[in-house]
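Coordinate-derived values only; no laboratory data. Keep in mind that this is a model prediction, so the values were computed, not measured. Cβ atoms are built from the backbone, for glycine too; each structure is taken alone.
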Structure I
Amino acid sequence: MKIASFTVDHNKLKRGIYVSRIDPVGESCVTTFDVRLKRPNSEPPMDIPAIHTLEHLLATYMRNISTLKDDVVYVGPMGCRTGFYFIFKGECTSAYIAPFIKEAFEYVASYEGEIPGATEPECGNYLDHNLVNAKWEAKKYLEEVLLNLDESRLNYPD
């Protein structure tokens, strides 16, 4: 049996923010978002050092700075390197979460300084980071997608 995300036609998928799934957890639930930075199967995926740095910066922002920090469960990259999964407590919509995702990518696009958690004691692959490429990816996504969101980038294609 296929998992739900494998039933989405990735050839029709645009770059955007999508509710991937909503899962019950006790008497509440969590919402997993597919934050798609690259169009699957039609543009190159992000390189590993950039996606690694994006992971550190996005997680730092969402868990420590964002007004939603208490609702963040997880921020991490997709294995296909075309985006990230963001998991939040409660049932949320793409339209609701979009401004917070935009703030996170603005943070990364303008980030200066040491990459949080990128020292040998803190990271399992601390030498594999690239801040310049991470900022480039964040700025590109911000300018080309997040500043121009419409329904076609907030709901999975049929």
Structure II
Amino acid sequence: MEIILKEDIENLGYKNDVVTVKSGYGRNYLIPQGLAIIATSSSKKMMEETLKQRAHKETKLVEEAEAMAEKLNKLSVQVLTKAGEKGKIFGSINNIQVAKSLKDAGFDIDRKNITIDQEHIKELGKYEAKVKLYKHIEATFSFDVVAEEEK
């Protein structure tokens, strides 16, 4: 069954992509949830016209994402956290703390687009994370997990 996606769906495709899925998945999940529509010839023509109109905006978005990726690849931020004497962290560091540190550095990036290489960060040190900026544009930046100063 061919469908047109209305939203980005991980491991399936991006908005306005025409993809082939199993009939049950399309009919019972994607279409009722409002995530896709059936790809008829008329809906394909409408989508193509919409994509032509958006092509200019698309190139601008890609250029902005590539410029931001260039800046992020050079960036190194600090994530402050409470830690014990031997460098053990109380709890763990996740993409929420990393997103907050990026926001403090001037990059407003949604935490859902940040992927940390390690599953659990429980010690002070230097780590890397990836940011998905736009469709296939990703940036990798480093961050240091540093202990907060005791007051």
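From which structure (I, II) was Cα extents along the principal axes in Å, for residues 49-120 alone calculated, if the value obtained is 60, 21, 18? Kindly include the intermediate steps, with their values, before the conclusion.
Details: I: 36, 27, 20; II: 60, 21, 18.
Among I, II, the structure yielding 60, 21, 18 for Cα extents along the principal axes in Å, for residues 49-120 alone is II.
From I, II, which structure was mean count of other Cβ atoms within 10 Å over residues 9-16 = 12.8 calculated on?
Values: I: 16.1; II: 12.8.
That value comes from structure II.
When Rg/Rh (Cα atoms, Kirkwood Rh) is calculated for each of the structures I, II, which structure yields the highest value?
Values: I: 0.95; II: 1.13.
The maximum falls on structure II.
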- Query: Looking at structures I, II, which one was distance in nm of label points 7 Å out along Cα→Cβ at positions 33 and 57 calculated from, given that it came out as 2.4?
  - Reply: II
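Of the structures labelled I, II, which one yields 12.5 when mean count of other Cβ atoms within 10 Å over residues 17-24 is computed from its coordinates? Don't skip to the answer; put the middle values down first.
Details: I: 15.8; II: 12.5.
Going label by label, the one that fits is II.
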- If distance in nm of label points 7 Å out along Cα→Cβ at positions 1 and 89 comes out at 3.0 when worked out from the coordinates, which of I, II was used? I
- Of the structures I, II, the one that 30 was derived from, the read-out being relative contact order in percent (Cα under 8 Å, 6 or more apart): I
- Task: Work out the source of 16.6 here, i.e. which of I, II gives that when mean count of other Cβ atoms within 10 Å over residues 105-112 is computed.
- Result: I
